[in-house]
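Okay, got some structures for you below.
No value in this document is a laboratory result; all are computed from the given coordinates. No experiment lies behind these values; they were computed from the predicted model shown. Cβ atoms are built from the backbone, for glycine too; each structure is taken alone.
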Structure P
Amino acid sequence: MRTWIVAGNWKMNNTIAEAVALANAIKDGTASIKKGEVILAPPFTSLQSVSQTIKGSRVALAAQTMFYEDRGAFTGEVSPVMLKDIGCTHVLIGHSERRKYFHEKDADVNLKVKKALAAGLKPIMCVGETDEEREKNVTRAVVGRQVKEGLRGVDKIDNVVIAYEPVWAIGTGKVATPAQAQDVHAFIRAILREIYQDAAAGIRLLYGGSVTADNISELIAMEDIDGALVGGASLKADGFLGIIKNIAKQK
C-alpha cells in the first residue's frame, strides 16, 4: 500500500511572518493525523524559519527548486547541500513554471534529479502538458518524454515522487476530470514499470492543478493517484487542511 502525500507549493508568496503563521496552523492541524506525508515548500527566504517551526512535527520541508552543483560561481542559485543543511528532505524539480519562465529543459531536470538523490534529498519531479499540447492530442508524447528524460540514468527510483500537473489546470480553476487524471497517471506508471519493473508499483504519483478540498475526494479515489501537489489552496490553512483530511479519510 503506497503512503499518500500532500505537498503545498507556496510559490512566490508569504513573508517570513506569514510563512511561520501558516506553517504553525498546518502543524497543529495535522498533529492528530497518523498516516501519510505532509510537505511544505515555502520560498527560499522562509525555509529556515519554517524549518524551525515544524521541527519535531510530522510536517516535512521542501524547496521549490535547486541547482545541480554543490557549490561554485552560480550567482542566485541554491545547492542541494545548502537545502539539506537548512532541514529540507524534499525538493520540487521541473515545475512547469520553472520550465516556462526559466527555460528549464528535460536535461536540466535530469541533472537536478540525480544531484538531489546523490545529496540525500527526495525529488518531486513535475511533468505535464500545456493546453495546446492536449488539444493536439500529444499529451502522452509530452509526458512520456518528460518522465523518461527526467529519469535518464536514475537506477533506483525508490526516493523519487512524480507529480503530474497539466499546465492548463495550474492556477486556472480548470481541473482534469478524475478519468483524465487517472489515464495519465496509469500511463506514467506503465512507463515506470518498463524501466524499473516491480519497483514501479511503490512509486507515489501526485496530481496537481487547481486542487481543492471540494474536488480532491474524486481524484484521490483513482487507483494510481497517491496524493496532491497543491498550489493556491495551500496558502490558506483551512483549505489545505481540508484537502489533507479528505485524503486521509480515503487512503
Structure Q
Amino acid sequence: MVKKWVIPDIHGCVRTLSTLIENQIKPNKNDHLIFLGDYIDRGPNSKGVIDYVMDLENNEYNVTALLGNHEDYCIKAYEEDSKHRGFLGFRSKTKVQKEWEMHGGLQTMESFNAESPKDINEKYINWMRNLSYFIEVDDFIIVHAGLNFKVEDPFSDKRAMIWIRDFKVDQDKIPNKKIIHGHVPVNLEFIELAVNSSSYKFIDLDNGVYFNDRVGYGNLVALELGSMKYVIQSLMDDVSYSTPR
C-alpha cells in the first residue's frame, strides 16, 4: 500500500531527518514524501538537509518539496548580496542579510562554508527557487504556513503561504479540505489533538525540532495521510546555542 508522509520544518537537523526516514518511515519509491519547507537555518547542517532531500529526488523517490519562509529569506539574501557593490574594498551587509542572520542565516552560511550569501553554490539557490508553494493530496491542502482567507482566492496570496502565522479557515473557499502546515511550532499535545479531531480544520505539524530545552517540543514529526498516524523522532543533532522564544 502506498503511503503518503508529510514532514514539517527540519531547520538544518539532518541527523534527525535521516534517522526519521531510515529508521521509522522506511519509504519505498512508490511512497510519497511531502516536505513542508524550512530545510535550513537554526540547526547545524542546512546544506546537509538539502543534500539529503536532493539525493532522495535523484534516486527517484517520490518527493514533493515545498517552499518555506526561511528558503525565501535565503534566496532574497543571495540575490541582494549578488547585486550589492562594496565601497573602497569594504562590503557591508544588506538589510535582508541582517534580518536573515537573526533567524538562523549564520548557521546556514557556516554549513555552506560561505562568508556571505552570494558565496552559496547557486545550484542550491536554484533548487530553492523551484520549490512549490502548496500541493493538494486527497482531502488535504498541504502548505508551509497556511492560507489567507481574507482574500477572494486564498491561493493567489503566495506570501501568505510561507509567512502567515494566524488564519481562520473559510470552508466555503476550500470545500471539504483540511489544511496541513508547519511554520509555527506547537507542542505534541496540540498535534495529537489536531490530528485526531474531526472538528479541527487544520493540522500544524511543526514541533520545533531545534527547541532542545522546551518540554513538549524538540522533535521531528511525520504524519501518514492514509492511516492518520504519526511518528515522532527526537532531536539527534547538536543544537548548542540558545533557542529563540
Structure R
Amino acid sequence: MSKIHIVLQGKGGVGKSVIAAMIAQYKVSKGQAPLCIDTDPVNATFEGYKSLDVRRLNIMDGDEINTRNFDELIELIAPSESDVIIDNGASSFVPLSHYLISNEVPALLEGMGHQMVVHTVITGGQALLDTVNGFAQLATQFPVECLFVVWLNPYWGAIEHQGKGFEQMKAYTGNKDRVSAVIPIPDLKEETYGRDLSEMLQARKTFDEAINDGSLTIMTRQRLKIVKTQIFGQMESAAVL
C-alpha cells in the first residue's frame, strides 16, 4: 500500500514546505522514489528543491482558486505505486481541505490501495494556539481513514502553554487516537546549527546536496550531517513513515 503524505496547516510560515522536503529526502534515503507535488499557488517553496523533481499543480483560474483543478491531483495520485508527498500553502488550505472531505477522497484512495497520512505542524511563539487549534480542527473534520503525524517546530519558541507541552494539551489528549506519531524537530542554536540549517533551506538544498558541497566548510557539513541524523532518526521511529 502506498501512502499519500499531505502537509496541511492553515497558518502560513510555520515550516510546511520544510517538512514536505524532509519527508521526501527521508524516502529517498530509503531507496524510494516518491512522487512530490506542490499545490501552493503563492509560494512554491517545495518545487524549489530541484533534486526532488517536484511537480507543481496549477490550481488557479485567473486570480481565483478553482477547486475542480484538484481533480488533477487525484489523477496523479491514483496510479502511483510509490509514496506521494504533497505540500499545500496556507492560501489553499481551506479549499483543499474542503475538497478532500466533501469528495470523500480519503475513502476513495483507500479503495485504490492508498492510505492518506495528514502531516500538520505545531509551532511555538505567537502562532502556537493557532496551530494547535488548526490541528484539532483537522483531526475532527477528517475521516477515520486518515492517519495523522504531528510535527513540533520550536523555531519561534517553546511549544508550551500554561505550563503544558503539546501532549498535555486538550487538543492532543482529545484526539490522541488519531495521531500515529509526534515528531519533534530539534531546537537548534542559531549561531551554529540553526544558521547552517537556515542557509541550507534558503538555498533549497537537500541535506545530501549540502553535505557533499565542497564550497561549504568542513564544520558546516559536519553540523548538517548531525542534524540530518537527528531528524531522520525521529522519522525512523514513526512507523507510519
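Hey, distance in nm of label points 7 Å out along Cα→Cβ at positions 63 and 159 derived from one of P, Q, R reads 3.7; which structure? Only one of P, Q, R returns 3.7 for distance in nm of label points 7 Å out along Cα→Cβ at positions 63 and 159, namely R. Looking across P, Q, R, the calculation of semi-axes √(5λ) of the Cα gyration tensor in Å, for residues 7-134 alone that yields 25, 18, 14 traces back to P. For P(r) over Cα pairs in 5 Å bins from 0, in percent, for residues 23-78 alone, the calculated result is 4, 18, 24, 22, 18, 9, 4, 1, so let me know which of P, Q, R that is. Value 4, 18, 24, 22, 18, 9, 4, 1 for P(r) over Cα pairs in 5 Å bins from 0, in percent, for residues 23-78 alone corresponds to R out of P, Q, R.
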